[in-house]
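Pasting the structures here.
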Structure 1
Amino acid sequence: MKDTAETDRSFPVALAEVATVDFYDDHYLTVDEDGDEDHRFDFEPNPYFESAEWTTELFRSWTGNKEVDGDAYLVFGQDGAGGRAMIWRARPGRPLADQPVVFLGSEGERGIVAGNLSDFLWVLADGYGPREAALADGLPSAPDEPLTRIADRHAATPRRTAQEIVTGARAEFATFSEDLDALCR
């Protein structure tokens, strides 16, 4: 029988609150020097986790491995190209709030976003979505007031910059990419 922490699919209150943020409203719109509009976040959060069956199909498609399942992952959002943000149950026996947040892109991109849910809230508050945090090397702070209020209410870790959080999480889970490669066929 699996540990309760390994089977918990309760959607965290903090993620439910993040899902109420409209990442496509004018507050998140930027205009570059050429006058082109772009959104600061390429993130569409869900107010729920995708089903276990759906996640297994995602992992089988992403890895090309029909024997793999997605039990260790809880998908809670996506980017505009179909990449997915998810909690990765990498710490056996620990609650969801203590698990890392990762990103898998639609074209094979992947990366660690944060070492736990609280740190993920601070990454958002510092101006970065899952894709941007997982794939960027330089993350200058661009604090976001509405997301900072959410992090202030729910985060159990101290505020740090996205750069500090992502750098620490990448060091802690240094083999994430290689471990995924080992599943691919």
Structure 2
Amino acid sequence: MTISLYDAIIPAQLQIIKAVRALVDKAKAHCDEKGTAPEEIIGARLIEDMLPFSYQVKCCREHSLGAIEGVRAGMFTPSLVAPPNDWEGLYEKLDEAKAGLEAVSEAEMAGFVGQHMEFRFKDTVMPFTAENFLLSFAQPNFYFHATTAYALLRERGLKIGKGDFMGVPRMKRA
């Protein structure tokens, strides 16, 4: 069986984007139920020198749809725009990622294969083929930030589990 670049990336990212959106729903409900100020969750960090929950959610968008946009442009540079500071902003990032990923076609992804692209940040320039950028750089970053967002919520006492992180898997249909 051959798997396409599209199949290796887009369905899994959509699955996790939807799961992260559901985590934001649970975080918001937790704040409402417990009387916790939203900024206590939105600004939560695992450790002082780590970026907050809002940044982790923002980066789920950056390393999914943002990575596709980078491949289209031939260059990806991390966004230095501050992360959202409210629930609506977090939802907007995730909804934008979902809609953008759903608009990517298999043919477009197939056209990326072999294409040169670069990661650039400050003095760092990393050359890639599009598929190696997506599979070995963007995708691991995407999962890192989604996992960190999940871990932040667990650390804050939310009653969530592995299924909340994974979302709905793509099971075989009868």
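If log10 I(q)/I(0) by the Debye sum over Cα atoms at q = 0.08, 0.20 Å⁻¹ comes out at -0.26, -1.32 when worked out from the coordinates, which of 1, 2 was used?
2
Just checking, which of 1, 2 has the largest value of FRET efficiency 1/(1 + (r/R0)^6) of positions 53 and 165 (r between Cβ atoms, R0 = 25 Å, to 0.05)?
2
Tell me which structure, out of 1, 2, gives -9500 once helix-only ellipticity at 222 nm (-39500 (n - 2.57) for each DSSP H run of 4 or more, over all residues; to 500) is calculated.
Working through the options, I get structure 1.
Given structures 1, 2, which gives the highest value for FRET efficiency 1/(1 + (r/R0)^6) of positions 93 and 149 (r between Cβ atoms, R0 = 35 Å, to 0.05)?
Evaluating FRET efficiency 1/(1 + (r/R0)^6) of positions 93 and 149 (r between Cβ atoms, R0 = 35 Å, to 0.05) on every structure, the highest lands on 2.
As an exercise: mean count of other Cβ atoms within 10 Å over residues 61-68, calculated from one structure in 1, 2, equals 25.4. Which structure is it?
Working: 1: 13.1; 2: 25.4.
Corresponding structure: 2.
A value of 3.6 was derived for distance in nm of label points 7 Å out along Cα→Cβ at positions 13 and 157; which structure in 1, 2 was it taken from?
2
Tell me which of 1, 2 gives 3.6 when you compute distance in nm of label points 7 Å out along Cα→Cβ at positions 69 and 125.
On the way: 1: 3.6; 2: 2.3.
Source structure: 1.
Upon calculation of relative contact order in percent (Cα under 8 Å, 6 or more apart) from the atomic coordinates, which of the structures 1, 2 produces 19?
Here the read-out was taken from 1.
Throughout, read-outs are computed from the coordinates displayed, never taken from laboratory work. Predicted model, so just to flag it, every value in this text is computed and none were measured. Cβ atoms are built from the backbone, for glycine too; each structure is taken alone.
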